[in-house]
Structure P
């Protein structure tokens with residue numbers, strides 16, 4: 001059935017030309033990101049398999065890559081992971097490879113139920129986006145033996161291949177920025193052990209405090225999400241301390257936006273009353289009226305390196321083994337007030 005899906009079928013469902021669909025799937029310009037993402041998603045959903053051009057370099061090999069994402073990362077506001085998936089699909093397509101997405105439920109993880117695309121031998125390699133349980137990943141490895149790359153997380157087992165953002169140094173950098181702006185009373189917002197990146201960002205924050213001779217305060221560590229599901233909940237978490245800091249380091253921009261909303265509800269203004277910084281440089285449209293100062297993560301480079309490494313790993317070529325850490329950069333917004 002998948003082989004019978006044509007560009008025309010995708011075009012008719014969306015209401016665009018076959019040329020537009022072809023451009024979207026081959027990574028060409030000339031359309032909005034929203035339309036491109038919609039075309040990629042529908043192509044994956046319909047099981048479209050691209051034909052490799054006869055003029056293509058015969059040395060290039062075509063593979064089918066399974067993209068596996070946990071269910072709780074695909075919530076209404078988790079477009080950060082949707083963006084990673086879109087970039088992976090586009091980059092794979094440019095290399096003549098096809099991607100198949102499978103969303104794994106929390107129950108499937110708990111019961112150690114293998115992804116369908118693994119059980120049916122549909123893929124040559126697996127790219128796991130976002131952390132899953134270590135037991136589940138071990139089971140995939142044991143049952144399939146399929147080359148695998150982790151994207152945006154790692155388990156530090158010593159034998160894994162992963163591409164991650166530099167969470168530790170990024171949080172260290174953005175906390176130093178607050179100190180340079182005159183802030184000395186700085187809190188951290190994030191459920192520390194909910195994920196590897198949140199933990200790494202917490203320790204980057206702690207390093208900056210130590211170097212500036214500022215005493216650590218437990219009441220200035222503010223939880224933002226359920227430690228098991230990772231769901232950010234403004235009503236259940238975000239408990240503000242009685243003795244307030246002047247600035248907050250948030251583990252991601254979505255958390256920063258929820259915190260800003262919470263402060264606004266209490267009659268405060270950002271940055272007039274409190275300064276807030278985030279991480280990722282990605283915000284769901286309409287979530288926040290304040291342009292957040294953040295540490296930008298280069299998701300394109302993360303996706304590119306993950307795809308290249310996986311293709312080389314599948315073909316048994318030399319590739320960058322182990323954990324690859326990619327640096328980001330500071331992006332100044334309007335959420336920080338100088339106290340100097």
Structure Q
């Protein structure tokens with residue numbers, strides 16, 4: 001089985017994800033739709049051969065996967081693409097889901113990342129969070145912001161990722177990219193070490209637990225600029241998620257710290273567009289004095305109202321973003337209503353327009 005040839009073929013077809021699952025033909029996702037590369041079902045021996053072939057190409061020891069049944073890593077095929085791999089055992093069969101990652105980042109305008117989001121690259125300290133469900137493009141958005149800083153400022157940028165996705169060349173900045181489990185033990189270990197490496201900007205792939213969040217907030221307090229992501233949707237939900245990660249006795253303190261260091265929260269989701277592709281919708285919250293007070297006083301539930309009624313260009317609610325995509329003809333009325341936070345209000349808004 002020529003694994004390189006199959007991956008190259010799927011990449012040429014414009015695949016975003018490739019699925020190696022026993023009982024199905026090799027399947028890939030393109031613009032949110034599932035397509036089969038051929039009609040031949042892959043059975044357990046074929047998926048075993050394919051997955052072990054990936055480990056050979058990546059020059060990675062398969063022992064950890066064989067023992068635990070799960071593994072995550074990335075590798076590149078010169079002239080084809082980079083790939084992020086999650087291998088797992090499913091009904092005893094070797095399986096994998098492979099994300100296709102280009103060698104170079106596309107222009108933010110091609111991905112329809114708004115200027116208001118890209119302007120967050122002009123932040124110089126504190127914490128900026130990009131949130132959303134899995135597969136919503138958080139890593140891509142963060143990489144575009146880091147790329148802009150890299151091109152425009154002389155900084156030391158440290159990225160901590162699991163696994164590495166986009167590779168950044170040294171432009172005006174020095175970019176140190178570290179992969180969890182390959183270059184360092186854990187996010188927490190790497191983050192603590194990063195604070196001794198003269199960083200100006202730290203990209204923390206994901207804030208997974210209380211200790212990592214606590215260290216990241218402390219780093220932001222000491223004048224560093226921290227970018228990170230969370231699997232939440234909506235600015236208020238993101239703040240609640242961070243607060244709830246702390247023991248009750250420490251929640252008042254983290255509210256005060258968050259109110260001080262948080263600069264912006266971007267929530268994003270990908271919607272099916274009218275041209276058969278995907279288009280991003282962004283909720284953007286920038287920390288105004290009023291919002292800082294609400295976080296400090298733990299009145300987080302009132303934040304959504306401030307975002308919704310804001311007239312500022314750099315503050316927009318998810319439903320307003322979705323409505324604007326509908327007005328521009330990029331999504332259908334059905335999609336706008338189905339994806340809205342408040343479907344009834346969205347339907348009224350569309351009918352009145």
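Computing distance in nm of label points 7 Å out along Cα→Cβ at positions 238 and 270 gives 1.9 for which of P, Q? Mind dumping the intermediate values first?
Numbers: P: 0.8; Q: 1.9.
Structure Q accounts for this read-out.
So if we calculate relative contact order in percent (Cα under 8 Å, 6 or more apart) for every structure here (P, Q), which label has the highest result? The partial results should precede the final answer.
Working: P: 16; Q: 13.
Checked P, Q; max of relative contact order in percent (Cα under 8 Å, 6 or more apart) sits with P.
Matching task: 49, 28, 26 is the computed value of Cα extents along the principal axes in Å, for residues 206-325 alone. Pick the structure from P, Q.
Working: P: 58, 38, 29; Q: 49, 28, 26.
Structure Q accounts for this read-out.
Figure out for me which of the structures P, Q the number 45, 39, 37 belongs to, where Cα extents along the principal axes in Å, for residues 94-253 alone was derived from the coordinates. If you can, show how the numbers build up before the last one.
Numbers: P: 57, 33, 29; Q: 45, 39, 37.
Matching structure: Q.
With Kirkwood radius over Cα pairs in Å, for residues 14-157 alone as the yardstick, tell me which of P, Q scores highest. Can you show the working numbers first?
Working: P: 16.2; Q: 17.4.
By Kirkwood radius over Cα pairs in Å, for residues 14-157 alone, the leading structure of P, Q is Q.
Given structures P, Q, which gives the highest value for mean count of other Cβ atoms within 10 Å over residues 190-197?
On the way: P: 19.9; Q: 16.9.
Max of mean count of other Cβ atoms within 10 Å over residues 190-197: P.
Between structures P, Q, where is FRET efficiency 1/(1 + (r/R0)^6) of positions 142 and 294 (r between Cβ atoms, R0 = 35 Å, to 0.05) highest? Present the calculation step by step, with values, prior to reporting the outcome.
Details: P: 0.35; Q: 0.85.
If we compare FRET efficiency 1/(1 + (r/R0)^6) of positions 142 and 294 (r between Cβ atoms, R0 = 35 Å, to 0.05) over P, Q, the biggest value is for Q.
When distance in nm of label points 7 Å out along Cα→Cβ at positions 102 and 150 is compared over structures P, Q, which one is greatest?
P
Looking just at Rg/Rh (Cα atoms, Kirkwood Rh), which of the labels P, Q belongs to the structure with the highest value? Please list the in-between numbers first.
Numbers: P: 1.00; Q: 0.98.
Going through P, Q one by one, Rg/Rh (Cα atoms, Kirkwood Rh) peaks for structure P.
Bear in mind that the values in this text are calculations on the coordinates, not laboratory data. As the structure is a computational prediction, the values presented were derived from the model and not from experiment. Cβ atoms are built from the backbone, for glycine too; each structure is taken alone.
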